[in-house]
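Peer 1: For reference, the structures are reproduced in the following blocks.
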Structure 1
Amino acid sequence: MNILTLCDEVPAKVNPETTIADAINLMIASRVGAVAVVDKENKVAGIFTERDVLKKFALSGKNPAKTEVREMMNTPVMMATVHTSAREALEVMVEKHIRHLPVADDQARLLGILSIRNLLQAQVDELTQELDSLETSLTNDAAGG
């Protein structure tokens, strides 16, 4: 399975000059916990997350309408590619304590953003299908079946 199928259809992204206020509003409107920060060529330059709002910005005293994302974004960014498996992505996210992983092409251009929520939902769906299959199999193998 290509991990892009687990990403939101349209990745939330901003440029480095976007204000913190605009980035937060985009996260709220998109119902996501992170935005990728991309340059003019759509290459991933950083990531700005809910944690950054809390840890870096909330008590900084800076004006969210005048502070650029470049001041608060995380860089360098851990990234996945379309060749990264869901299992590998989950292992990286758990090990590095991150909840969002940009998916990029070989030139670091943004293709999607993978969230741990999407990965876990996919695993729940897969396990549910396996359980349903086992139940069907056991039911069909019962006496008289």
Structure 2
Amino acid sequence: MKTRITGPTVGELMSIEPVTIADTETVAEAERLMIDREVTGLPVVDRVGRLIGVLSQTDIVRAHASGQSLANWPGLAVRHLMTAPALTIRLDETLLTAARMMEQYHVHRLVVVAPDGEHAIGVISTTDLVRALVEILEELDDH
């Protein structure tokens, strides 16, 4: 018989009020924001706050590795490097669904969207999933 473990939902574990950046901001500003806020990715929004993509440290590293120095493009906008569309997930989804999506698409975070599907309300990352796994395994070990 297979034991089914139910755990918290995406909404219960996500980081709320994600740090976002406008698509018109510079990549240099995005780098500063990531360092200052200690995040590795930023949901990218348009002028009315709709989610349109994600800019990650990986996107920036790829740009540097391509041989094109970002210093040569001082006004390079976030929209030119972001990954679009953003991979999203709903609040009520399971952590298993989130983990499967991250594995399938080889990403480290998913943007949690409001019911309208257009506005970022949180982020769930691989770090959040590992933290939840540790808690579940500790609970099983206690039994």
Structure 3
Amino acid sequence: MGLRREARELALQMLYALDVNPSVGVTDTLQTFREEHADVTGRVRQFAEDLVRGVLQRRELIDSAIEARSKNWSLARMPRVDLNVMRMAAYELMFRPDIPKKVSINEAIEIARRFGDKESPSFVNGILDEIEACPKTEESSEEQ
């Protein structure tokens, strides 16, 4: 498994944990993951934490983009794994011009296949394909 795939999978786990138990908070969640995954290299940990912080900082915009493109699905009805995979990929699509769009989508599909159910890859792909069509923001990755 590549370093960025490993980081994305860790980021998904952190986002999921925060989604189902928001009272724990970002700092505590990051610290718990650092302790539980002490063997993870610094580059993997950094990319994972950057993804988590980026998603959380822009969650309102990301959720709006996902919801606007999901037909007959409110965010509350979406499976939590699928939603957090899409949040992470949408963050990359919208705010990380340094990451190719196709890479973000393909990674999300593979992670959805691993962590979601049998419908997850096509559901995630359909929504992300529509988000891909929107232009990336002017914000740079240094602002994270």
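Peer 1: Could you figure out which one of 1, 2, 3 the value 13.9, 42 for Rg and Dmax of the Cα atoms in Å, for residues 36-99 alone was computed from? Intermediate values should be presented prior to the final figure.
Peer 2: Working: 1: 13.9, 42; 2: 14.2, 44; 3: 13.3, 42.
Going through each structure in turn, the value belongs to 1.
Peer 1: Match the computed value 2.4 of distance in nm of label points 7 Å out along Cα→Cβ at positions 44 and 108 to one of the structures 1, 2, 3, and report its label. Please report the intermediate quantities before stating the final value.
Peer 2: On the way: 1: 1.1; 2: 1.8; 3: 2.4.
The correct label is 3.
Peer 1: Related question: On Cα Rg over 2.2 N^0.38 Å, which of the structures labelled 1, 2, 3 is highest? Mind dumping the intermediate values first?
Peer 2: Details: 1: 1.31; 2: 1.17; 3: 0.97.
Evaluating Cα Rg over 2.2 N^0.38 Å on every structure, the highest lands on 1.
Coordinate-derived values only; no laboratory data. Fair warning: this is a prediction, and the values are worked out from it, not measured in the lab. Cβ atoms are built from the backbone, for glycine too; each structure is taken alone.
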